[in-house]
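**Q** Alright, structures below, take your time with them.
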Structure 1
Amino acid sequence: MAKVITMATPSKKNKKDKITNVLFFGDFNCTTGFGNVSKQLVDNWSKDKKLKLTIFAINDFSKKAYQYADNVMVIPALSISETKKDVYCRIEFLKLLFENDFDVLFCLNDIEIFNEMGEHLQKVKSEKRKKNKPNFKSIVYFPIDSEPRLNDLKILPFFDEVVTYTEYAKNVMKPLISETQFKKIKVIPHGCDTTNFFPLNDFEKAKIKKEKFGADKFVFGSVNRNSARKDLASLIIGFAMFKHKNQADAILYLHCNPLDPSGINVYRLCERVGLDVGKDVIVPTNFNENKGVSESELNKIYNSFDCFITTTTADGWRLTITEAMATKTLVICPKHTSLAEISDNGLNTLNFMFEQQSVFINDFEKIRFTTNPKEVLTLLEVAYNLKNESDELKDMVKAKIENAYKKVSGMKWETIAKKFKDLIYKLS
């Protein structure tokens with residue numbers, strides 16, 4: 001294995017100028033949801049020069065370690081992996097943790113990923129203790145997007161601080177863990193970057209819509225990866241049912257790779273249900289799920305929508321929903337898993353119910369919830385026909401949009417990052 005460069009040096013204990021060394025294990029410098037969360041946390045923490053961060057970066061395809069900020073070094077995980085068989089590079093991560101003196105380990109990913117390392121993490125701590133080396137405390141921050149297995153939560157007692165995204169996640173774990181462990185769990189939600197995601201004025205919105213889709217179009221938009229869990233198929237089938245009722249000006253924009261190996265062939269499905277890609281359904285050209293677009297461009301995309309819609313089958317959080325809310329775009333989403341909480345049980349959104357349970361291949365055999373395309377049709381019609389509805393219904397939907405905007409406007413990343421920084425200092 002290649003030699004690893006780190007920023008870890010022994011901390012100056014009991015001194016005013018003590019530097020706290022943190023090893024961050026998670027996605028970074030990539031377009032995943034985890035990667036977006038990591039960036040927000042790291043950007044805020046890096047302002048504190050008493051923190052030194054070493055990021056062991058998953059899904060960062062840079063070729064070598066680099067300095068992200070004066071006090072932040074990034075080690076792209078795959079750049080030091082000899083086999084590259086494990087995308088999480090867990091052997092390299094454990095070696096890095098053992099060979100260096102970190103004060104705090106911060107882990108951000110699905111709990112199953114860390115659970116598979118449980119025995120080895122314990123061994124790293126034990127071996128450090130035997131060799132009288134400085135040891136570390138640890139924090140884990142993870143989503144729960146469906147009912148977990150007891151087996152997947154066995155790692156929880158290892159961590160000094162256990163934090164999840166939502167009350168839903170905490171409560172769904174309760175039957176599987178001890179009362180002591182349950183009380184230990186903290187809930188810290190995600191923030192929303194309202195400096196990058198915000199409503200544009202009507203003139204700007206009309207200009208963007210004209211450039212992207214045509215001035216006279218009614219745009220339903222989805223910003224989700226084309227993966228099994230996001231279930232674009234139910235959305236496309238429901239939109240086809242809606243479109244065939246002669247709504248000529250309605251289009252569906254799918255911000256994704258239409259040929260993503262993790263999902264469906266959007267072209268083929270659209271052909272089967274009588275939709276013309278490029279006319280009825282629009283997809284970006286040369287889109288790469290590992291690259292994405294700038295936040296400025298994404299904000300324009302949200303603002304060009306008349307309605308944001310997702311048929312996701314489960315979520316630990318959905319950043320694209322709160323980003324759409326920040327642009328004052330009407331949101332249609334299911335009311336299950338974390339989304340019931342994010343939508344304030346439907347107060348801020350139009351909602352699907354969920355009837356059918358599904359289990360997808362290569363998805364840890366988690367139980368998901370599939371939206372009925374007929375429900376998609378119904379809610380597309382509600383949003384599309386809103387201009388012709390009663391003032392009472394219009395006011396109700398307007399209130400949902402305003403409630404959503406108010407909610408996300410109060411979800412500051414600075415506040416979220418500070419809560420975690422306080423935990424880091426508590427442990428160091």
Structure 2
Amino acid sequence: MWNPHIVPAGFIVRTKEPISPSAKEREILRGLAGKARSIADHPEMAERKKLWKNHNGLKSEKPMILADPECAWEELVPLSELVCVHPTLKEWELNLRKRIFWWENINDDDVVEPYFDIPWVVTIGNYGVEALKTQGEHRGSYTWKPSLNDIGDFKKVLAFRKLTVDRALTRYQVETAGSIFGDILPVRIRGKYWWSVGLTLPVIEAIGLENLMLYMYDRPDDLHALMAWFRDEQLHVLDWFEKEGLLTDTNENDYVGSGGIAYTDELPQKDRNKDEPVRLKDIWGFAESQETVGVSPEMFEEFIFPYQAPLLEKFGLNCYGCCEPVEKRIHTLKKIPRLRRLSVSAWADEEACAREIGRDYIYSRKPNPAAICVSFNEDKIRQDLQKTLVTARGCNLEFNMKDTHTLQGESRRITRWVELAREQIVRHWQA
């Protein structure tokens with residue numbers, strides 16, 4: 001799942017083509033950097049940071065709001081309108097234009113930092129074999145042929161992913177960006193290199209969704225062995241990043257979980273000196289299991305959770321859940337060490353989630369994106385927001401409008417949704 005906080009510009013540029021900005025490209029980037037810096041220096045940003053820190057510390061002053069355009073960005077900041085020609089410069093231009101658009105047009109509780117971040121250029125290989133996928137047009141659904149013909153063959157077929165980092169290219173990009181606009185917007189290495197450690201997506205790509213469910217009954221020992229292999233493989237990836245010194249702190253405007261911003265005083269851990277490398281226990285972790293929405297709580301606890309838990313144990317704070325309803329699993333999820341944020345999706349039982357979450361975790365509400373992607377009925381949007389505000393009253397509540405695949409060409413929709421959310425919070429929220 002792509003998110004602009006993970007890959008700020010929407011794509012990672014790995015080209016080694018020399019970057020020689022034209023006078024026009026330099027002018028454009030410096031102008032955009034200046035606008036981004038002025039936004040970052042706005043007094044509102046300091047207030048938002050304070051609110052997010054309190055929120056993530058389970059001391060919410062009011063519900064927080066995020067409205068992420070995600071796949072609708074092409075309608076808001078079309079690639080065809082970019083001025084820069086070089087792929088890397090085009091990426092940076094898009095990054096800056098998104099920041100500016102977010103502030104000027106969406107104006108939720110997102111924060112703009114006075115830096116320009118470039119992630120390490122990392123390549124993560126495959127598992128030795130890949131599932132053959134066929135996808136419909138225009139970001140449509142897809143089908144795939146599992147990469148394993150038989151689950152019993154996985155040790156013969158699968159291999160741990162190979163990982164490499166191009167430090168020279170990364171530093172070259174940092175130095176180049178710094179030479180163009182670093183005097184306006186300081187450039188630093190900071191990024192996120194994976195999304196979820198939930199495991200079930202690569203598992204179903206290997207054996208198929210139906211087989212994942214059937215094997216819980218028909219071949220439980222083989223499924224346990226496969227899940228353990230994927231757990232160990234993911235541990236291998238996490239440990240590699242830590243040993244290579246490639247981790248970066250997640251305590252600023254870093255996208256965490258399936259929606260939320262990372263501001264916290266609890267990370268990094270107090271025992272890490274300022275000049276020491278970032279460790280896994282210094283950053284946020286996240287897992288989900290959307291593919292097992294049709295699996296009973298008992299089967300989830302037996303076949304899925306035991307393999308996610310050792311991965312989440314590595315992190316300083318944790319988030320869980322995305323589109324899957326979690327209310328029937330919360331009793332299990334509460335075993336996650338340092339769990340802080342739980343997703344309450346559009347398909348969740350909000351009342352049950354509110355009872356279980358209380359003030360112990362963040363109630364991360366994901367309204368149905370169809371409200372702004374398909375139709376746009378303000379009365380229905382108000383009713384939906386009001387229901388959440390009444391149901392989750394007293395919780396550490398955040399609204400995350402996401403999975404926005406389109407705005408039907410009407411950019412005003414996402415702006416108006418934020419306005420309606422603020423309006424309803426004033427009317428219906430009681431601390």
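Coordinate-derived values only; no laboratory data. Predicted model only: the values in this text are computed from it and were never measured. Cβ atoms are built from the backbone, for glycine too; each structure is taken alone.
**Q** Starting from the value 16.3, 45: which structure in 1, 2 was Rg and Dmax of the Cα atoms in Å, for residues 42-193 alone calculated from? Working shown, then result.
**A** Numbers: 1: 16.3, 45; 2: 20.7, 59.
Going through each structure in turn, the value belongs to 1.
**Q** Computing distance in nm of label points 7 Å out along Cα→Cβ at positions 266 and 394 for each of 1, 2, which one ends up highest?
**A** For this comparison of distance in nm of label points 7 Å out along Cα→Cβ at positions 266 and 394, the top structure is 1.
**Q** Suppose you compute P(r) over Cα pairs in 20 Å bins from 0, in percent for every structure in 1, 2: which one lands on 25, 54, 20, 1? It would help to have the intermediate numbers written out before the result.
**A** Values: 1: 25, 54, 20, 1; 2: 24, 59, 17, 0.
Only one of 1, 2 returns 25, 54, 20, 1 for P(r) over Cα pairs in 20 Å bins from 0, in percent, namely 1.
**Q** Another question, if that's okay. Out of 1, 2, choose the structure whose coordinates give mean count of other Cβ atoms within 10 Å over residues 114-121 equal to 20.4 when calculated. Please list the in-between numbers first.
**A** Values: 1: 17.2; 2: 20.4.
Of the options listed, only 2 reproduces it.
**Q** When you work out FRET efficiency 1/(1 + (r/R0)^6) of positions 50 and 74 (r between Cβ atoms, R0 = 41 Å, to 0.05) for each of the structures 1, 2, which one comes out largest?
**A** Details: 1: 1.00; 2: 0.75.
Answer by largest value of FRET efficiency 1/(1 + (r/R0)^6) of positions 50 and 74 (r between Cβ atoms, R0 = 41 Å, to 0.05): 1.
**Q** So if we calculate mean count of other Cβ atoms within 10 Å over residues 306-313 for every structure here (1, 2), which label has the highest result? Write down the numbers at each step before the final one.
**A** Numbers: 1: 25.4; 2: 19.2.
Of structures 1, 2, the maximum of mean count of other Cβ atoms within 10 Å over residues 306-313 occurs in 1.
**Q** While we're on this one: If Cα Rg over 2.2 N^0.38 Å, for residues 290-385 alone comes out at 1.19 when worked out from the coordinates, which of 1, 2 was used?
**A** On the way: 1: 1.13; 2: 1.19.
Computed on structure 2.
**Q** While we're here: Name the one structure among 1, 2 that distance in nm of label points 7 Å out along Cα→Cβ at positions 130 and 170 of 3.8 was derived from.
**A** Numbers: 1: 3.8; 2: 2.3.
It must be structure 1, since only it matches.
**Q** I would also like to ask the following. Hey, relative contact order in percent (Cα under 8 Å, 6 or more apart) derived from one of 1, 2 reads 15; which structure? Numbers along the way, then the final one.
**A** Working: 1: 15; 2: 19.
Source structure for this number: 1.
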